[in-house]
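Input: structures, listed below.
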Structure 1
Amino acid sequence: MTQFEQDQFNYTEHIQTDNLLNSQKLVSPHPEEMLFVIIHQVFELWFKQLLHDTGRTIDLLENNDLAQATWLISRMARILGVADSQLGVLEMLSAADFQEFRPYLESSSGLQSRQFRDFEVLSGLAETAGESYAAWAERLWPGIIASHPKTMHQAFLAAVERSGLPIIEVYQNRWDHFQLFSLYEACIEMDRALASWRHNHIQMVKRMIGGQTKGTGGTFVEKYLEPTLKYRFFPELWDVRHDLTTAAGGTVSN
């Protein structure tokens with residue numbers, strides 16, 4: 001350690017640089033495996049931050065601190081946008097290179113990311129995506145739903161109820177109810193950013209292994225990944241778009 005490092009606040013210790021840079025445990029001799037591992041480790045770090053911020057957001061919504069909740073939800077949308085952009089880096093791993101080290105991965109799969117599933121459940125997906133998702137998540141991770149008795153979706157609905165205003169009224173009189181309007185739009189953006197990440201993740205998987213190929217986790221793109229595109233944490237905010245269209249004289253299909 002240099003004298004400078006001894007005299008200054010230790011960045012290396014604070015960030016745990018040594019542990020971070022020594023946490024890549026490669027299982028193949030292929031040089032492209034490093035990119036695959038690092039990208040997924042970065043995803044896991046972002047998932048950790050998303051979980052941290054989702055828990056904070058629930059508390060803020062429960063305390064009716066809508067301004068700070070809006071800020072955090074907006075930031076989570078940006079984090080998802082960053083994660084989405086990182087898929088483009090992963091796509092610089094060619095399909096041929098991936099196939100050369102893929103057998104070494106055995107049954108390792110992104111499906112095994114407990115953090116991402118916790119993020120989905122904590123955000124409320126077990127409530128909004130239907131019983132089939134809840135049953136699937138519980139089968140994959142027994143007890144995961146009970147481990148998150150409070151969700152962001154529940155806290156959001158409680159905030160809507162406390163406002164005493166129908167969601168459509170907030171949109172129609174958005175400048176009179178700007179704080180609620182801002183919260184709702186932040187929630188929509190978070191949903192949109194996650195949907196974009198899901199879509200581009202599917203395209204990346206198809207680019208790597210094809211659409212009809214079984215993944216290392218034992219699932220097929222059409223059977224597991226593509227149905228997730230319809231998932232939303234805040235379906236009420238998407239449904240109100242239909243109401244706004246109808247109220248303005250437009251036609252919505254049944």
Structure 2
Amino acid sequence: MKLDPYLAQSIVDKMMKTIPYNINIMNEKGYIIASGDKARINTLHVGAIDSIDSDRILPMIQSYGIHGQPGVNMPVKFKEQTIGVVGITGDPNTVAPLASLLKVSTELLISQNYNNQMQTQYKNRLNRFLYQWLEITDDTSKYPELIAEGNSLNIDIQEPRFVLVALSDHNSDLQYNDNDFVFSTAPNKMIIITLHHHLVNQYIEQCKKLKIKLGISTKTTRLGIALQQAQRTIYINDIFKLDNLTYYKDVLFTDQLLNDNLERV
């Protein structure tokens with residue numbers, strides 16, 4: 001991993017709100033990539049190179065070169081690898097007590113940013129997968145690449161599931177099971193993919209209390225068809241006022257009659 005200059009500068013700006021000394025962050029080659037003193041950015045920091053080579057905190061008692069100033073330099077590590085150096089300018093005897101705090105805070109912010117990036121990448125990858133999965137209308141064995149992607153996400157797409165569609169402005173009030181896949185395709189439309197019948201019943205009870213329209217598919221591996229069934233259930237209910245039946249199997253006969261009549265027109 002390499003330090004991102006934009007992240008490094010944001011860390012410097014945050015730290016200097018509470019620490020009354022200039023802070024520099026150097027990359028793995030010793031060049032300053034972020035600083036409270038913008039004139040020093042992109043200059044080589046001799047003390048940073050020494051800190052990287054020795055892999056320890058180093059005080060700089062005197063100035064070095066044109067820009068070098070007294071202070072304390074500390075290696076910044078990520079997953080036990082040195083990725084740069086953070087330095088605080090000032091009399092080492094004065095700023096040394098802040099050095100460890102600055103180092104730990106910097107490493108925590110870098111780690112937090114990395115974790116946030118990984119979570120965002122995972123969510124984006126999962127959402128792309130879910131959209132592809134919900135397009136399957138035939139045998140899942142015809143999609144070896146999607147099966148492989150599912151396996152890498154610990155998802156077996158060859159296991160039958162229910163698809164639920166909830167329509168309401170109150171979808172945010174629903175309590176979702178952590179093992180289900182939940183995502184929104186519109187401000188008032190939530191799609192839920194679940195394995196278990198008892199969880200379906202829990203969603204039914206919640207939707208009744210919250211007065212949320214709910215459509216539930218049959219249990220199948222063909223999630224494209226399942227999504228159509230769930231949406232169709234809500235549609236049939238709206239047309240015929242069937243006392244809010246939620247399962248597609250309960251409105252199937254009515255749906256067939258409707259389709260037959262449309263074909264005759």
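Bear in mind that the values in this text are calculations on the coordinates, not laboratory data. Note that the structure is a prediction, hence the values are computed from the model and not measured. Cβ atoms are built from the backbone, for glycine too; each structure is taken alone.
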Thinking of 1, 2, which structure, once distance in nm of label points 7 Å out along Cα→Cβ at positions 11 and 51 is computed, gives back 2.8?
1
Top of 1, 2 by relative contact order in percent (Cα under 8 Å, 6 or more apart), largest first
1
Value 3.4 of distance in nm of label points 7 Å out along Cα→Cβ at positions 115 and 131 was derived from the coordinates of, among 1, 2, structure 1
When helix-only ellipticity at 222 nm (-39500 (n - 2.57) for each DSSP H run of 4 or more, over all residues; to 500) is computed for each of 1, 2, which one produces -15000?
2
Computing Cα Rg over 2.2 N^0.38 Å, for residues 59-170 alone for each of 1, 2, the value 1.92 comes from structure 2
Comparing mean projected area of the Cα convex hull in nm² across 1, 2, which structure shows the greatest value?
2
